[in-house]
1. Once Kirkwood radius over Cα pairs in Å is calculated for all of 1, 2, which comes out largest?
2. Of the structures labelled 1, 2, one was used to calculate helix-only ellipticity at 222 nm (-39500 (n - 2.57) for each DSSP H run of 4 or more, over all residues; to 500), giving -26500. Name it.
3. Given a computed value of 0.10 for FRET efficiency 1/(1 + (r/R0)^6) of positions 23 and 143 (r between Cβ atoms, R0 = 30 Å, to 0.05), which structure among 1, 2 does it belong to?
4. Out of 1, 2, which structure matches 19 when relative contact order in percent (Cα under 8 Å, 6 or more apart) is calculated?
5. The value 2.4 for distance in nm of label points 7 Å out along Cα→Cβ at positions 15 and 151 was derived from one model only; which of 1, 2 is it?
6. So distance in nm of label points 7 Å out along Cα→Cβ at positions 103 and 127, computed for just one structure, reads 1.4; which one of 1, 2 is that?
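None of the figures in this text is laboratory data; all of them are computed from the coordinates on show. Note that the coordinates shown come from a computational prediction; the quantities given were computed from them, not determined experimentally. Cβ atoms are built from the backbone, for glycine too; each structure is taken alone.
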Structure 1
Amino acid sequence: MKTRPFIGIPFIVASLALSFIVVDQLLSGLFHPENNSGFSWISFQAWAVYFLAGSTPKSGFRALLGYIMGIIMTILIFELAGLVGSLGFFAVPISTFIMVTAIMFTEKLPPFDFIPATFIGAGAMVCFLNYIDGTSYPSAALVIISYCAIGLFYGYLTVSLRTAYEKISKR
């Protein structure tokens, strides 16, 4: 692509980022607990995951399923660690080993096969549960899935707007 048609693309993506931050600030009263400045980081991760997954609505759906599986995996790790708490230091590592083994088998089960999204969803859930005071599994899952869906939608918008812009620029 020549430089002239490309010039608009950074402005398109930057405008989308600006609009998302506005959305995040508008959602702050609904989703942001006290002393927390927002969860836009979840959407920015999901936005990138949309591209890593293949930049199509179908791959975006696979990414969303991965996030959901990561959330479920984290809850099961925490609960299993509680059940085997007598293992002390090893309760969480062994619970993680068991759940990661189970999740890895989904690599052969489309549409649950996008493992990177599963690990990113699990990371978001662990972060949320460890660093947001007073959160519960349902509230953490609701915020993560909501912000993930927003990020995946922004990935879709990025591809759609860029494609339309490139068509117009070739004229």
Structure 2
Amino acid sequence: MTIQDLGSIGELIAAVATVGTLIYLAFQIRASTAASRAESVRTVAQTSASYMTSIIESPDVARVFLAGLTRDSDISPEDGVRFDFLMAQIVSLESAAFEEARLGVGDAARLDERATAVTAFLVTPGGRRWWNHYADQYGPEFRQSYQSRIDVAERAAQQSAAAESAHA
């Protein structure tokens, strides 16, 4: 066996080792991506739970939230600010989840379910006022997605109201 033969065997071993390393790295990247997605889902769930818990556990926060959504005429300026911050917390969470899904890290399937719930808040009188005032603070893709959802929900509500009045 010549030195050239030994060199060829060494190159073959190096090539096999390189392929093995690439396969190992592919598995590691896949595992890391799965872990990132799981962490994203967990973080969104925990953050959602925090604002939901504040509404559930505090009658005062629940009152402010309902008054803000309906935009009661007797809502105080302080409660109006509290409502605005609560809506910002909810919508900012959705914006972050939207961005994670867009980047392929978040759970896109759950995003649609969550968007339906948040859109229900945004089509109320107070939610609509809030969206019109603060939507420009969010990214264009998120704004466009939610504006489309709001438009569809409002058209459906108008059609439903028209159908009800036709039957009355």
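1. Working: 1: 17.5; 2: 19.7.
Ranking 1, 2 on Kirkwood radius over Cα pairs in Å, first place is 2.
2. Computing helix-only ellipticity at 222 nm (-39500 (n - 2.57) for each DSSP H run of 4 or more, over all residues; to 500) on every structure in 1, 2 gives -26500 only for 1.
3. Source structure: 2.
4. Working: 1: 35; 2: 19.
Of the options listed, only 2 reproduces it.
5. Clearly, the read-out refers to 1.
6. Considering all the candidates, the number was obtained from 1.
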